Structure I
């Protein structure tokens, strides 16, 4: 299962200003494509979080709202109450766990021996509400395993139904993530959700490694938006789980490009055209052999999945200084338009004139060939 965290992580992008109307539109698209859970932030910490939970409930959406409640500081009692009042389905109670965080006593006010007793306090109050409970261990991937286990093992008996492992600075390695999740799962018996940052470009890889270790849920953000270098990208994790692992996520992947476009507009952040899954160049073919295979009926030779699976369109670009005769043959066969070698430069020039930044679609190229032959026959 994928939990979307785009709204909370997205506002950490410098200059991001997301309106309530944009949030509602975004949630409606998540609902349409089948995302099951959305993290909306702190109940009292970000503008319009509880209002968004109210909106989800009033719309009768299936998507469930999750809020975060830090156990440090003095606001957690009111945050628990607000979440319950506004129909939030689950809260994840956050606790710092690494030495990097715990040494900041001025902010967190907790030592290693204080974490579990404080969690007990928050859990005790939350159990008097209808809220489902999780516990999130901040910077867990840089904390000692025995500390994670000492905190995690008693949680099930307290009424906690999920443990969140945070790779808070994206410093985890996939080869370490799999055994970490497997061991925490084995020793605590709690379902595991992982939240991976992308500081080393490993967020998607670490998320998939966590699933290999037995994690049942992953935090993702559309287009990989988030603080610093961002988070595991929803579109990457969803498609990898479906195509490479054969795991169902319940997500209609044909809506991924639409979802990506909504987030581009909402955040003001334009994807690089090389962005995996949703980038403009994902299905733009340029080399002769690539075009020949794909247009000739063998797209799997140079496409790991078809463009229709993610709501994209295939294009062909004839921009290299090459002899494109072999690449033109499959198109000529499809439209029944024969040509000879001498006509290739003029045909390529005509295709280039009609090309966009991504090249031309098959139908556009076929039309160029038909028009070229019609003009030739009239000369």
Structure II
């Protein structure tokens, strides 16, 4: 196979796809057989080249399908074995750490909220019972923020390995766990938070303001009103009458889109922050408690500043609502990919055999 470099250059796109499919396989199997499987893949494509492009496509897709099926099967076998060896214990530890962290962070955030609102409540003559109700109604929107925060902290603290070797946490079970949590967070953000916000606004400003407040609308209501506003804008564009009312409609539509995508993006952050925490552990498995807390604070600060900047840009119609609210998640995924790749390179470098020193004459 002396012409293998030339063959590999000819099929670089197919090779990249095949190499990506190989990542489904367990790491040990990929390290042992991956290079040989990739070389065989390129050899098969080269052999089919004489029969034409369709033959190359058919061979490539068939090989990709085979490696995907094998990768899924081998990964399932590997994950099952890891689960039986104690993987369930690790997931339970992460879940327990998450519940503890969520309770603590929510209490801290509620205390800070009460401290900030107390002067206003006193100035408005709000009694203790009403203040208590307002504080209880603040739990839903506070929890919406602390859920993704708690995921990151829980994975870092539960996955630390003081020996400095790779974390014992496995990626797939955690993604399943926090994927389910993300679904629950979406329901929470879409239905519970808006209703609690509407109650707060009604208590403070009245029914009319609550009905028009974008944060008091459920996900379904935001979609329906957005569709209605788009229809109004389409009708206006046909009549070519653009005035102050049209600009107000555009601004309201932008606000609705921001709130709609915010609900989705914050729920998805549960999975995004879990992936980022796993990437951090791959780079620094022996992270101390102080390091975990410091890293969490930096990530939270960057993430919520990104959300705020995206929301501001979307409200000013500099970017779309989707772009503004999903940008922070995208940056975190990019950071996780960089850390993961760095950890992979580090693992490859440490696993390479060291050549013995040359004997001196």
Value -28500, calculated as helix-only ellipticity at 222 nm (-39500 (n - 2.57) for each DSSP H run of 4 or more, over all residues; to 500), assigned to which of I, II: II
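Suppose semi-axes √(5λ) of the Cα gyration tensor in Å works out to 48, 30, 17; of I, II, which structure was it derived from? Spell out each step's value before the answer.
Details: I: 50, 21, 16; II: 48, 30, 17.
Considering all the candidates, the number was obtained from II.
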For 6.8 (distance in nm of label points 7 Å out along Cα→Cβ at positions 73 and 129, calculated) the corresponding structure among I, II: II
Distance in nm of label points 7 Å out along Cα→Cβ at positions 113 and 345 derived as 4.3 - corresponding label from I, II: II
Structure responsible for 0.65, with FRET efficiency 1/(1 + (r/R0)^6) of positions 33 and 273 (r between Cβ atoms, R0 = 25 Å, to 0.05) calculated and labels I, II on offer: I
Structure (I, II) behind the derived value 13 of relative contact order in percent (Cα under 8 Å, 6 or more apart): I
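By the measure distance in nm of label points 7 Å out along Cα→Cβ at positions 97 and 297, tell me the structure among I, II with the highest figure.
Working: I: 5.5; II: 1.9.
Structure I comes out on top.
Rg/Rh (Cα atoms, Kirkwood Rh), for residues 233-304 alone was computed and gave 1.03; which structure, I, II, did it come from?
Working: I: 1.03; II: 1.34.
Answer for the origin of the read-out: I.
Quick note: the coordinates plus some simple rules give every number you see, no bench work behind them. None of the values given here were measured: they were computed from a predicted structure. Cβ atoms are built from the backbone, for glycine too; each structure is taken alone.
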